[in-house]
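Each structure below is given as structure tokens.
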Structure 1
Amino acid sequence: MNTEPTDIDLSLLRQRVEKEIATYHYDFPDNAVGTPWTDAAIQSGLEQFRASLLEPYWTEVEIRDTFEQVGMIAGPRRRCVAVADDGKGILLLFDPAEHSFVLAERSSTGLTTFGVRGDAVGCFLAR
């Protein structure tokens, strides 16, 4: 397992995520493909996110974000901070090595990422 920084203030990380939820603004560019989400869908997703927030804690996750990592027998392992759990097997983690949020799936072998990274709200809504 890779050793990652553990000097993150977990309460400040929680506050950061809560602020991202409170100040989220959905933007659908004019040149985007697809149908924009309705305001009701966005508000519902944000409410689900609020309800899924955890007291942040450190956990180990298998990183499977790239084609190379997916093709490995065992992907690299990293310590990340769990910040939300949707109750359906998907967790939102903060990855200090990448300075980003990432979705991970819970299975019988533990947590595994699957390539969805970015800001906290965008990741959670993408699940």
Structure 2
Amino acid sequence: MAAQDEILTVLEEDLLQLEDILACMVAQKGLQGIVPTMSDKFKNQVLPIWEILQKTMDEFFETIRHYGEFGLDKVYFELGQFDVMFFILPGSDNALVAIVPALANRGLLEVELENARRRIVKILEKG
């Protein structure tokens, strides 16, 4: 199985199955990267903010690129009624990104996202 397919499996079967993860992806500037098909997996409530999120993420990835050399590991920001969680993949300008409701249990989601990030890093290392 190709690395991209393995990463999609982690996103779709591990993260998108969780109630509070409305959308997730491994992305870089421009929302390029590995993104599950929106119509199939992403929750409809995220669709209205998608364009705003694209613009916000472009700017945010510049910050990640700049501060990554100082050990930036995770970043969170609120966008309306959503939290956007960035778990940066070490040594890259890519991040595991999840969109969750603003009132979600962030601690519980952090554990799941950290586990997914570790699996993704292992996939990338062997590929």
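Bear in mind these aren't lab numbers, they're just calculated from the coordinates by the rules spelled out. Because the structure is predicted, anything quoted here is derived from the model rather than measured. Cβ atoms are built from the backbone, for glycine too; each structure is taken alone.
Taking mean count of other Cβ atoms within 10 Å over residues 22-29 for each of 1, 2, which is largest?
Details: 1: 9.8; 2: 22.4.
Largest value of mean count of other Cβ atoms within 10 Å over residues 22-29: 2.
Each of the structures 1, 2 was assessed by Kirkwood radius over Cα pairs in Å; the largest value belongs to 1.
Comparing relative contact order in percent (Cα under 8 Å, 6 or more apart) across structures 1, 2, the highest value is found for 2. Source structure of the calculated read-out (helix-only ellipticity at 222 nm (-39500 (n - 2.57) for each DSSP H run of 4 or more, over all residues; to 500), -9000) within 1, 2: 1. Consider the structures 1, 2: one of them gives 15.5 for mean count of other Cβ atoms within 10 Å over residues 78-85 as calculated from the coordinates. Say which. Only structure 2 yields this read-out.
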